[in-house]
Each structure stands twice: as structure tokens, then as C-alpha cells.
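No lab work stands behind these numbers, since they all come straight from the coordinates. A quick note: this is a predicted structure, and the numbers were derived from the prediction, not measured. Cβ atoms are built from the backbone, for glycine too; each structure is taken alone.
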Structure 1
Amino acid sequence: MSAHSSESEPTAALLVSRRASLTSEVILLELRHPEGRELPAWSPGSHIDLLLPDEMVRQYSLCGDPADATTWTVAVFLEPEGRGGSAYIHRSLQEGTTVRTRGPRNHFAFGSGKRVLFIGGGIGITPLIPMMAEATERGLDWELHYGGRSRTTMAFADDLLTRFGSDRVHLIPQDERGLIDLETLIGTPRTDTTIYCCGPAPLLDAVETRCAAWPTDALHIERFTAKAVDDDQNTSFEIELSATGVTLTVPQDRSILDVLDDQDVPVPSSCRDGTCGTCETMVLEGVPEHRDSVLSPSEQESNETMMVCVSRSRTPRLVLDL
């Protein structure tokens, strides 16, 4: 994983070539280049940014076929308590309109494993779909447990059953079957299983808790919303920019990214809550206090990079590759 990968990430105005309603709250958008050019390659777990008016930036997982170089497919859930991005997309991105995009990038890459367990909740099913296709192609032993409020709210549910079969795809509508039985699924650690999970924060928190005793990096999670953090425990610290030797103070009530913005230090950023990976920065000295939802436990332990939008410092000073 390389810091500042987004500096060289391509941006493009893409055409909405197809729009379809998957549920009353979820739309599918297929995006193509207006001149039919090939789009940048991506792998299962990748997401792109949609660059919307008023400087809104929203991340969406690619859920189509990585082998199709002409089309990117995303599914957008209309957030009832959202900040306006999904509402704009549902209202304004009709077939024939264009939207600016950036990426793709992948902090949720699908790796190897003898046995793979996919756990999806709600719109969190989207990054798992290309992974399931690849797992099938590779002949892996895998199964999906997919929960949602009701069957009618679960995007792709029928397609997944048709495509992969009921022996692998287990649908758990809450109004019919309750919540996903995590204790049975992952209550006992296994050394032969890799878990990929995406969905709402309560599901991810519950999965993380049960996987605490599992082998390191057995669990791979992608969060759409930031982890809860107690900002009252913040302390101030210093950062040194290695390129210039400039030292800056990061106060208790501000982020590293805020301080860098004040000094016009160019660091790409998007979500500003530690979920997208855009602001990943190399750490040359010092020990970060990781608060992101992107880096794996082993990546965090290595302290090679950090997300400067949310993470802080365990040491009085950090030297950053800026």
C-alpha cells in the first residue's frame, strides 16, 4: 500500500449509461467513458470517489465485473439521515448525465484463504460481490451470510441466489429470521478461515468483538462510517515535514490534516473520517495512534503509514514524509 496514491489517481467525467432501481432505497448505476475509452483496472474490494457539487465527495464500492474494462458499476443507498450526497445521486444522476469520478483504490483487497466466510449487512453487500465471483473462479470453499431489514430491502439478493446457489448464499432478513447468528458462525476461532465483512457499524463492531481471539488478520473489514472515538483523550503533539524540516503543532482539538491545510501543504483527502484511505501518509519517525478504519491490524502495528485525517500520535513528535 503506498502513501499518497491518490495524487496520481485518474479523474474522469463518466456517463451514466444505465440506471436501475434494485430496491425502494437502492439504485444501480453503470458508468462509462463518453467516448467509449477503457477505464482504469480494478480488483475486488475497490471503491471509487464520486465528486459531486458543493465539494461533496462520496465513496462507493465497485460491484461489477473487473474484467469489463468499459464499465464501472456502483449501487447507492439513499441515506435517510445522510449529508446530502446520496440524495443528490438519487435525484440527479439519471441515464445520460455525467458525474466526475476519481480512483479506483483498494484498501479491502481480496486475498487467499482455504475457506472464506463473507458477512454482509445492507448495502455492505456491494464490495463482497466481486470477491465471491473470484472465490468461485478460484475454486475456494466459501459461503455468504447476508442480513438486511427485510428481503425487499436486500439489494442483489435474488441475483446472488441465482448466480451462486442457496448452498453458499444464506439470506437472513431480520423480519423473518432475526439477526445473523454470529456466535454460531464465528464464536469459535478457526485457523483455516478468512472473513470478509462489510455493513453497518453495529454488525462490524459485533464481528470484531467475536474475532478478537482469531488469528491476526483473519478478519478483513470495510467500514462506511467512522469508528467512535473519545476526543476528550486527545493531547497536542508536533509533526515535522521531512521535505522542509518545518515543525508544526497539532492542538488537542484539531487533526493533522487540519493543520496541514492551514499551511497549504498538499495532502489529498476525501472522507476526513478515516474510512477511505485517500490521505495515507508515510511515517518516518514516531509512533502514530491509529484511529482509521482502513489499515489492517498488522499494517497499523507496522506504523509505516497513517491516515492524517483522524489518527494522532503516541509520541510527542512524528516525522512525516511530506
Structure 2
Amino acid sequence: METGQRALRLPAAGTALALVVLAGCTSGTGQAAGAFPEVVIAMPAWTGGQANAAVAAHVLREELGVPVRLRELSPGQAWDQLDQGGVQVVLEDWGASPDKRRLYTAQRMSVVPAGDLGPVGRVGWYVPGGYAAANPGVLDWRNLNEYADTFASAESDGRGRLLTGGPDDASHDEALIDALDLAYTTVPAGGEEQLIEALRGADRDGGAVLANWWQPHWLHEELELAEVELPEHTAGCHREGGPDRCGYPDIPLRKYLNAVFAEHGGEAAAFLTDFSWTAEEQNEVARMIAAEGMSPEGAAARWAEKNTERIAGWLGEG
């Protein structure tokens, strides 16, 4: 493991926990998670992230006998808890907190990278496929102002509405709208579930909805969604002082571990480092949660029952 190649540095906030862990590592307990009494996984609000957390938790509990707790946290909160030792792993980071990542991985060294999750994230602006077929010009950002009246709503104050998820979601949309001189404003739908219903309703009724949306997501298997072509992303364009005239980059989704856990978390830390899967696998579990109404635990158990060889590979048994 990478963390074993350097001296362990303990963040001040996690020193007490670290001392307990280090003492426990010499006690000969033989626990699969070292001296950690449980593994705490950050649980995000979106269903893809819930699918990751639920499947990882299922394997830890059922295959390694490790108690697991899932904590519902925003991305920013999850980074802070990784630093403090309140959670041991974040399984799907979209890069929305670069300042925290640099602080905790490069300066404090309280958090360590644990590799790629597998799927590559893509954020963009989407419209229902039927609407795009009838209005192909909408798929070029240069034409969006011609459609602003069509996308306007009571909440957008006469401008075109760009529908987003929750008010706390990290996005570049407002800066991009300003940089491209578009007659639009962002309007939060309230969350992923509300955004899905808006897209479903527009698809069903032939209505016009412009939404900040992403891949991977199981909804793409249910609805045809067409992506608006935004200016190509270039390095540095979203940074302070940058031109902001670019869309979103492709984002390899990455995992991070608390540094103490990474070094002393035993088989549990090794499994979480090795855990990776495809966008199709993630979507399968996420769809069971969101579209079929299953609990994350139930969806993970169903998936695990059908994918024993996949799990064995993660555990080095294949």
C-alpha cells in the first residue's frame, strides 16, 4: 500500500483516534479492519454514490465480518470528516472540493488517494431527446438565447431556466452563463429526485427542460437525453482569474481514505483500495434504489448474490 512507503503523519484532529488505532494494531486482535471497531463510509445524496457505499458496506459486513456505518454527508463535510477520522472512506469524489483535497492530501497528509472507482463522470447541460429532435439548434450553446423564452419559468424571472439539483450542489453554471452572455438563470429543483421527475415529465409531455445533468446515471437507460455542446474544457479555465468560457471536464471518479485507516485498517482498507467497478454495474444498483424503491442495503444484497465472482476478485480470491 502506498501509505506504507512513508512515515505516518497524524492530523491534530485525529491524534487521539490514531493513538488508539496504533495501540490496537499491536494487540493481536486479528480483526479484518485492524483495531478499528467499525468502518464509517461517507454516503452522498445521489443514488450512484449510495450504490457504491451500499455494495462496499455489504462486502465488508458479509465477507469480512466488519461492522459498517454509513454517514450521510455533503462532499465538503465528507472531506472534513476524512481529515478528522470521523469517516474512513469516500468512494466517489467528483473533484468539487479541490482546496480541501490539496489541504488534506498534500499539506496535512491526513487523507490518501485510494485509486479510481472506475466510472468517468461527465457533467453537462441536457434536454429531452424528443425536444432536441424537434429543435436541433438547441444542441449548440451559441443558439441557446433563441430558446430562452421557451425554457423560461415563473422562477426564472423572464430568463431561460437552467434546472439544477439541490441548492448546495457544486457547479460552474452561473459563471458559465455570465461568461457566454446567456439569458439564463439557474433554478434548483430541490434534489436529484425532483430533477428526475422534471425530466420525466418533459419527456412524457414533449415539454422544454434544460437541466444540469450527469453521467453515469441510470436514467439514461430509461430516457433519451441529448447533451448541449458547450465550449471545450481547457486547463485552468475554471480557476480564479480564468475566462470561465468552457464546459465541464471528464472526471475520473476517485476514492480517498483516512491516512491512519489506510495504513492500519487491515483487510478492510485493502478491499476498499481494490474496490472498483463499471458505470453499468453502478447504474444497475442505483436503479434498484431509485426506480424500484429498494433500500440501498437490499439493492446491494441482490446485486452481490448475482456477482459472487466479482466480489471474490476484489478480495483476491478469484
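Tell me which of 1, 2 gives 3.5 when you compute distance in nm of label points 7 Å out along Cα→Cβ at positions 54 and 286.
Working: 1: 3.5; 2: 1.3.
The read-out comes from structure 1.
From 1, 2, which structure was helix-only ellipticity at 222 nm (-39500 (n - 2.57) for each DSSP H run of 4 or more, over all residues; to 500) = -4500 calculated on?
Numbers: 1: -4500; 2: -10500.
Attributed to the structure labelled 1.
Quick one: P(r) over Cα pairs in 20 Å bins from 0, in percent came out at 30, 52, 17, 1 when computed from one of 1, 2, so which one is it?
Going label by label, the one that fits is 2.
Given that relative contact order in percent (Cα under 8 Å, 6 or more apart), derived from a single structure, equals 27, which label among 1, 2 identifies that structure?
2
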